Each structure stands twice: as structure tokens, then as C-alpha cells.
Structure I
């Protein structure tokens, strides 16, 4: 199987605009993501963006840049456009705000596709701090007995009275933090991109809920590698401290 990584990147993030071009000890956020992705077991790594400024910045370290429409409502939709004419079997979607994503995390996600029943997969880590439970910047996921996602939420307590959730959730007391990385077969990704946005997807602003609401499954891979996703200025400050301590 031919495996590739696509990093979707836009400039004007709602919560933290222009974050992908922030400097992290001499490299931009997106360059650190790209460099870590190169270590994984994939054929190629691409950046997909609608921003000329991002393209110009990234041109200093790669020519694998795909310009896409400005009209996409999610990173997955952007990736679907980007890979339409690329020869590949498995696509890994690594968010442009995950500068510490590890190659082992990516490779373990790729291995999940050895099961031919898996068409989409993602990654989660243990919920280690209760303070994160109702922090909307940290997406929570609950799973079934086979580690397939049941639901994702920014505010799980606000969804506990949903009839749909109450009928589906098996492990209601076991929540994990969802990480910003997905994998798809090319066939399923193109199929996903044709689905219309769904109720919970729009309510939570979580694109992966479109998959569950259409009756498809997302395999969740557990990891103990806790990376720092940059969603807020506070996350950026934490990342600066982390990288200086590692230097």
C-alpha cells in the first residue's frame, strides 16, 4: 500500500489566527510538523493550503505544496481535494498545529489499516487531568469495546442527555483526549468528502462527527505519547518552554 501524509494548513484559524507561521525556536510551527512527518513510514509528505503566504513560507523547505480552494469547511475536505489526483492507498492527515507529533504515533496509526475492515482511524491518549474535561480546546472521545469511537465532544457533560448518545455509549465513564491526526483509505476519504455536514458536526465544530452520524466507524488507536497541540496562546507558551528544555 502506498501511504502519504497531507498536512492541511490555513492562515486564519478562528481560535488562534496565523499560528502555523509562529516561530518555535528557529522553525515555524508548520515546518516542525513537516519535519516530524518525514520520519514516518510514508512515501511522501505534502502540505495542502489555500494561503499564498503559507505556500511562500513553506517553499523554503519543500516543494510538495498543493494549493486548494478557499471554500472548504474542514481540513478533511481540503485533503480530499488535494489527493484526488495522487496515487495513494492510505492518507494520513496530520494537523498543522501538532509540532511534536511523533513518528511512532503516525506509524501505529498506519498499522491499523492492516485490518481490511478499517477505513478510517485516529489517535487518543488518556485523560490525565480532570481540568481538561470541560476545556473545549481539548476534544474528548469515548469508545466501544473494540476501540471504535462512539462520540467526540468538546463539552461531554452537555451531551449526556442526548437520546442518541445514551443508546450508543458503552463506556460512559472512560474518556480519552483526541489527538489531531487521522488516517483514511483513499476510497473512504473521497466518499466522506461527498457527505453533507451533519447536526452534531456543526454543533461541536468537529468534522469527524460527520463520519459517525452517517453510520461509519473510526478506529481509535491508544498512545501514551503526549504531544502539545497549539490551539491557544497559552499552548504556544507551553510549547516554547518545552522545546527550550529539550534543546
Structure II
């Protein structure tokens, strides 16, 4: 059951980042290529499949714990704070899929519901807002990279805009991530003495590799686009592969109990 929840959480997180980040790319960098538009549609379709499954699994888990069934189970599940936030995400999905004017700003607000659903939301408003900033920054960076690698060609103007967007995202992402890690793992020894801490360490190690590749793109490959450097796309593909693993570990963390304070 934990593996299933983690797998669905990974699909949810990855699709949310591709959708929201792609809309941000369209607003701040360049018009998506046809392949990029298809990626946005597929991300929205995947969320339309995953979100109901997550609600169903949540209901099943409540039934397994409490023995409640039938209409009472349905009412109790929908009355939870998690389900109300889930409903907000479901309601916002077709709006984002239509890509109306201002879709990037709407997508950023839409991501807030996911942050308030998770561990950070359980800690209170400030932690949830910090997690939201972390998620928005991750979406801007990684969702933007998905759109970048799907462009037929990368012009120097697009490369410069992506550099600025990615740099801004990392500046927001790092302190928000440190705040969240410190909140969820209050003592250093819990990084090795708890399952949550060990998974977090693995995530941080992969995130460090991801940042190193991002730095290579920022300082070397993006500057060489004017000379037709294809290394940028190769590096971006490596970044996205590692990012997928980081998101998988992030989803796994949401299924693990947080260490005691």
C-alpha cells in the first residue's frame, strides 16, 4: 500500500510540475513547441486519472483503519481537510488545461492546495506556505526544462530567459527546502536514525547532483547556444532524469511518518 501511495504521489507531483511549470514557461520564456503543448495536455490527462485514484486509496485506508463503509465512509472522507483541498485541485485542473490568460498565475495558486495537503500543511500555515514556495520554484525550474528540451531549437534569447528563470527558482527553492527539512527532521541524528531521515538524505544527495548539472547548464552550455552547442539539451535531459528520481523520493517521504520532535 505504501508503494502504491508513493507511486501515485510521484505521478501526481511530476505531472503537476510539468503542467504548472510549462504554463510558467509559456508566460515568461517562449511559446511552447507543439511537443510542449502535447506534454501539457498529457500532464493534465494524467492528473485527471491519478487524482481520483488517490481519493479512492485514501477512502480505502480510512476503511481499513476504522471499519467504516458505505455512505458514512463517503461522507467522512469528503469532510476531511485533505479532500476539500483535493476538490480544489480537481476543480482547477480543467481551467489550467484550457490555458486561459493568466494561466501561469492560476497554476501557482493551484499548487498551494497540494502543499496544504501534505506534511507541511499538518504543521501549520507558515510551513505550508514555505512548501508552496518550494513547489512553485521546482515547477518553474523543472517544468521549464521540460519545455526547453522539447523546443526544436534553442535561441540565445530563450537560453538567457531560461537562465534567469532557473536562477530565480533556485534562489527560492534552496532556503524553502532547508526550512522544510529542518522542520520535518528537528535533530541531526534523525537523518540516520529514522526512515524519513534516510530517505531525505538520499533526496538531498541527488538534489546536489541536480544542482551541479544545473550549474553546468547555467555557466557553460547556455552561453554556448549561440555557437550551436547541443550539449545544453544533453545536460537538460540528464537533469530531468535525476529530477524524476528526486521527485520519486519526495513522494516516498509523504508516505513516511515524520520523526518525533
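Coordinate-derived values only; no laboratory data. This one's a predicted model, so the numbers in the text were calculated from it and none came from an experiment. Cβ atoms are built from the backbone, for glycine too; each structure is taken alone.
Observations, loosely collected:
- Among I, II, structure where mean count of other Cβ atoms within 10 Å over residues 33-40 as derived comes to 19.5: I
- Highest-scoring entry among I, II, by distance in nm of label points 7 Å out along Cα→Cβ at positions 65 and 233, is II.
- Parent structure of the calculated result 4.6, given that distance in nm of label points 7 Å out along Cα→Cβ at positions 129 and 153 is the read-out and I, II the choices: II
- Relative contact order in percent (Cα under 8 Å, 6 or more apart) - structure with the largest value, from I, II: II
- Structure (I, II) behind the derived value -1.10, -1.15, -1.24, -1.28 of log10 I(q)/I(0) by the Debye sum over Cα atoms at q = 0.19, 0.20, 0.22, 0.23 Å⁻¹, for residues 81-200 alone: II
- Origin of the derived value -26500 (helix-only ellipticity at 222 nm (-39500 (n - 2.57) for each DSSP H run of 4 or more, over all residues; to 500); candidates I, II): II
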